[in-house]
Structure formats: C-alpha cells, structure tokens
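Here, each number is a calculation from the coordinates, and none is a lab measurement. If you're wondering where the values come from, they're calculated on a predicted model, not measured in any experiment. Cβ atoms are built from the backbone, for glycine too; each structure is taken alone.
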Structure 1
Amino acid sequence: MKRVGILGGTFDPIHLGHLIPAEYAFDYLKLDRLLLIPSAAPVHRPKHNPASPRDRLRMCQLAVASIPGFEVSDIEVARAEPSYTILTLTALSQTLPPGTEVYLLVGEDNLPLLHTWQAIADIVSLARIAVLPRPHDAHPNLAPLEALIGEREVRAITSRLVPGPLVPISATLIRNRVRSGQPIAGLVPRSVADFIAASRLYV
C-alpha cells in the first residue's frame, strides 16, 4: 500500500522551515511520495500574495528538484480558486491508486485553527493529519476541534507529531530581508535564492 504526503501552503517563498520538517516527515511516516501544493488564492490570507502563483510554483519546483520522493503539484494554481483543502483532497483522491494512504501535513501552530477549515470532518475522512513541529502555544485550545471531529480523532492527530527540530524561519523574515538588501543564504535553497534575485521578487 502506497503512502502519499501532502504539504500545502503559500510558499511565498518556500524555505528550509518548510523543507526540513517535510524531510523528517517523509522518513518518519514512511512515505513513498510527498506532494508540495502551493495555493493559488490562500483562504486565510486573501490579501497576501507578493509573488505570483506561478512564481511560487516555480520556486517549489526548484527547491525539491534534488530531493528524492518530493514532487510539486499545480492542482491549486491551475484551479485558480480559493484554496480550500477539502477541494484539493477530493480532487487528488480521484487520481491516486485505490488504497493509497494519504497524510496531510500541517504545522503544529495550525492545530488550534483546524476547526475553522471548511469541512474538517470530511478532511479527516480523506486523509490522516500528521503534525510538523513549529513554534506554537504550549497549551493550544483544541476543544472547538474536538466538538467537530471528536476527542478520539484529535488524539490520533496529536499522536502523529513528527519528531524533528524546530526551524524558526518564516517567509515574512525572508521577504523582509530581501526588501532590506540582506542575504537569505541558509534560509532557502540556493536555487530559490537565485530565482528570487533574478526575478526581483519582494523588492
């Protein structure tokens, strides 16, 4: 039985704070493939898109070019609609082989927000949610999520915390450094840094 991981986001730009936890998840969850899915129109950040969807897609492709098992999907960019996770999972479920185990990777800081996601009960029926380490509130309030999907499912989600290092890098930090003319080496893959410079993104 194949295992496929899904990691969505604005990736504006993609950076090592995304990639390092994702590589840990790939090994820990014994995934066969990991799909990075840049959003076309982020639902929770509708006014946020300094880089175009195509530029963010290209940066993701450059970032994973040398990482075995990692792929980039344009399913949301091509759809060019608000990027609801349930729509993406439903579409992907129709393309994956029967019996594929799907793992949806979310940052630990997003756990208290999962109850706000559209059709979260349907999401957990289509994918197992696994949690990537991210700086977060030490005692998140998960009661609203438990009310929607049940305490047992919430315990299952929190038990799938991928062991790995906290990588305190943010896309905001990178964009601000580019705007102020500071280097971003060590924060993003070299290919992504070169693309940002050549395309004059974030300046």
Structure 2
Amino acid sequence: MRLISVNVSLPRLVQWKGETVETGIFKEPRDGPVGVALSNLEGDRQADLTVHGGVDKAVYAYPAEHYPFWSRELSRTDLTWGMFGENLTTEGLDEATVRVGDRFLVGTAELEVSQPRLPCYKLGIKFGRADMVKRFLQSRRLGFYLRVLGEGTLAANDPIRRLGGDQGSVSIADLALLETTQREDVALLERAVRAAALTESWRLKYREHLARLRS
C-alpha cells in the first residue's frame, strides 16, 4: 500500500449557477513532506466545516484505482490527482477492505478511519456538471475520512502501513450500501451502530433510523 499523492488547497470563491460559492475542493498535489495536524493538513482548509473537516474528517483519502473508472464514466482523460477533493490519493486500499476503526501509519502520522465521504454539491462544481453528486453516490466509490491519532508528516510515495483495527467492524463498502441500496438492512445498521470508531453523528443517525424501522 502506498501514498500516491498529497493534495491540499485553501478555500476560493467560484461562480456556480449565478451565485458566488466558497469551496476548498480544488486540491492540488504537493511535493515534499506535508505536516499533519489534528484537524487538517498543512496548507489545507475547508470552507464549510459542517460538511468537511474537523477532528473526525480531518483527512480525506480516495483510491487511485477509481480514476480509470471515472475516466471511462465521464469520457475524460484529464483527471489529475486530487480531482475528487481528496487529500490523500492512495494505492492498495479500497472501500471493501477498509473498515471503520482501521489504523494506518503514513509517513510519521497515525490515522484512523472514521466514515465514508458523502458528496455535496461542490463536487458538481469541481466537475462542472450537476449530476456528479448522484453519479458519485450511486457508484459507491466514496473514499473515506480519517481522524488524526498522531500528528506527523507524510509525502507522496510514502508506504501505508496498517497498524490494526476492529476486524468485526463495518467496512466503508457496508456503509456505502446503507447510504444507497440497503437503507433498511437492520442487521447492517446494528453492526454500524456498534462500530466504536464511527463518527458519532453517523452513529446517532443510524440509531434513529433503527428506531423508526422498529416502531
């Protein structure tokens, strides 16, 4: 497993459907070591902390293996690392094998998987198409957020070392199913609620959904 690219950006103002929008989705690759703090990477900021960023969503990772799919799906050959707003473009990790609570050492930073990424309309801004949010969610190629357990530095081409995790926890692919085609899967919802490292707002969301299904 390897870190392919480290991507950061500061928020900028862009025009979208006649309005001015602030967004930090326009990530660009960085050369050399990049510092990792508890809430973000060095040189990186999020415009809307209700959706991205914060302790539980400090770092966003996206598999490089998904890029060929999107090139075909969108008929584009110009997709560069960071195109999906990810901080870390990875090799050797995917939603099926990454579980909530998995811990990784990347460079000298220790990171823990907290939840998938759910797209917002700013992904549509990045790609210049309003259907991108729907396409992204339906693909279930969501990538995943990480919280920072240990600050440090990382750089492109660093190895990614798995330190451990809860083997009984839900995978990112499991949660992608709960957000798309298996919203009423009680057994899967119960497993998600028990995932100790799951972002608390997601746990609450699933608990409330379970309560509605059982009422």
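For which of 1, 2 does semi-axes √(5λ) of the Cα gyration tensor in Å, for residues 30-85 alone, calculated from the coordinates, equal 22, 13, 9?
So the calculation was done on 1.
State the single structure among 1, 2 that was used to calculate helix-only ellipticity at 222 nm (-39500 (n - 2.57) for each DSSP H run of 4 or more, over all residues; to 500), giving -7000.
2
When distance in nm of label points 7 Å out along Cα→Cβ at positions 22 and 182 is calculated, the result is 2.4; to which of the structures 1, 2 does this value belong?
It was calculated from structure 1.
I have 2.9 for distance in nm of label points 7 Å out along Cα→Cβ at positions 110 and 126, calculated from one of the structures 1, 2. Which structure is it?
That value comes from structure 2.
Suppose mean count of other Cβ atoms within 10 Å over residues 70-77 works out to 19.4; of 1, 2, which structure was it derived from?
Among 1, 2, the structure yielding 19.4 for mean count of other Cβ atoms within 10 Å over residues 70-77 is 1.
When Rg and Dmax of the Cα atoms in Å, for residues 62-141 alone is calculated, the result is 13.4, 39; to which of the structures 1, 2 does this value belong?
2
Where does the value 13.9, 35 come from, among 1, 2, when Rg and Dmax of the Cα atoms in Å, for residues 134-173 alone is the thing being computed?
2
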